[in-house]
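Please go over the structures that come below.
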Structure P
Amino acid sequence: MATQLTADDARQSLNAHVGAKGEEIFSKYGPRIGWKELRLILEDRACVRYPCEIVFDGGPLGAGEFAHPLPKGRSPEDGFTMFVRPFFMTQLERVPYLVLYQLMLVNYGEFASADDAETFGASALGISKDDYYAALCEMVDEINGCGPA
């Protein structure tokens with residue numbers, strides 16, 4: 001008799017998978033993932049399934065959104081533009097935190113959850129999930145005018 005997988009099993013499996021992918025990135029590009037390493041990661045199809053370029057333009061972003069990928073065409077193979085708030089253009093060392101979080105949408109689409117994005121980003125950066133989440137919250141507060149500018 002075959003065991004039936006549940007939606008919770010699938011979520012746990014995806015989370016374990018993205019954690020392992022993040023660890024692979026850390027092993028290959030770490031121990032410090034900065035702007036240079038992020039650009040190499042974006043070119044590595046083992047890390048990012050589809051072409052993805054970063055553009056510092058907040059126009060397509062919603063309120064409180066620090067970054068978001070938008071498809072360039074009808075097919076994922078056409079690539080994505082990762083829009084990042086211009087606020088971070090002079091803080092390139094922080095951009096990997098933002099982009100790694102959003103890469104879940106490029107690699108897995110809407111199937112990926114915020115928890116998956118946090119697991120992936122923290123694993124890729126080699127930090128705890130709590131530290132990663134705290135860093136993201138700090139950056140969101142900054143763009144919302146709630147923290148230091």
Structure Q
Amino acid sequence: MERNIKIGCEAYIVKEGKILLGKRGNVYGAGTWALPGGHLENLERVDECIMRELKEEMGIVVDPAQVKLLALSDDIQPENSTHYIHITFTVDIGDAEPRLLEPEACEEWGWFPVDAIPENIFPPHVKIFDTIKSKGIYKSKETIVQN
């Protein structure tokens with residue numbers, strides 16, 4: 001059996017009590033809201049991945065010192081024979097504002113109150129939000145591993 005394990009790196013960007021989410025376009029999960037980010041490439045460090053993705057997706061250049069590990073989660077999808085590991089970082093983008101540079105993948109960027117995010121969150125990111133709300137760094141089926 002072929003193993004199909006992928007690593008996704010996401011940015012948890014909060015300014016003035018609002019979190020930045022992108023509405024997914026013509027990609028898996030179209031129409032749902034997701035954290036900015038993307039796939040880790042071969043021989044790329046995870047912090048380099050999130051910095052590259054932010055530059056590609058919204059034109060924001062981030063200082064590596066502004067990237068801090070926040071959460072890890074497993075997204076096991078037996079129906080698709082895939083397993084994703086999501087690595088989520090808090091990222092301080094300062095006064096930068098996101099631009100829409102990949103409109104086929106992200107239809108729009110939106111700022112939402114952290115305690116009132118949209119209900120239609122990209123399904124693989126639901127566990128990321130659950131882990132963050134639990135104040136843990138990793139949430140398995142039954143336990144939360146505290147940082």
Structure R
Amino acid sequence: MMKPKTVIKSEFIAPCGMNCALCMARLIREKNQCPGCRGDDSGKPKYCVQCVIVNCDHFKETKNKYCSTKCTEFPCTRLRNLDKRYRTKYHMSMLENLEYIEDLGIRAFVRWEKERWTCSECGGTICVHRGFCTSCGQSLTEEISIGN
């Protein structure tokens with residue numbers, strides 16, 4: 001049996017630093033699978049389509065792809081609240097993700113994410129929202145650590 005492969009690409013990284021490849025709306029849904037924040041709006045949950053961060057004027061005015069210190073509002077209230085929720089519930093920090101992208105670049109970040117969110121048991125993808133591998137069901141939340 002062939003091992004499932006974790007597929008994380010730069011186009012799955014949202015402006016806020018969320019890795020849409022790890023989202024349950026992409027990994028678990030069989031119908032209307034979400035294409036991620038950078039994808040077409042069809043299939044996206046309403047809250048993603050209306051996201052204040054994705055629809056931020058800063059992205060319309062600049063060529064920046066991610067929230068960064070280049071923005072005078074960084075980190076904005078919405079981003080700080082999102083980061084706090086994800087740190088608490090899902091063991092992931094949007095602000096740390098964005099810092100990593102700004103310091104080392106998107107390619108290095110994608111490699112790091114693949115390393116962090118690939119199941120050590122089967123090679124499948126760990127769902128950030130559920131804390132288990134979507135291929136084998138292994139609970140792996142404890143393997144993910146913020147800042148490593």
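Quick note: the coordinates plus some simple rules give every number you see, no bench work behind them. Here the structure is a predicted model, which is why all the values come from computation and not from measurement. Cβ atoms are built from the backbone, for glycine too; each structure is taken alone.
Starting from the value -9000: which structure in P, Q, R was helix-only ellipticity at 222 nm (-39500 (n - 2.57) for each DSSP H run of 4 or more, over all residues; to 500) calculated from? Each step should come with its number before you reach the end.
Details: P: -16000; Q: -5000; R: -9000.
Derived from the structure labelled R.
When FRET efficiency 1/(1 + (r/R0)^6) of positions 5 and 85 (r between Cβ atoms, R0 = 35 Å, to 0.05) is calculated for each of structures P, Q, R, structure Q comes out greatest.
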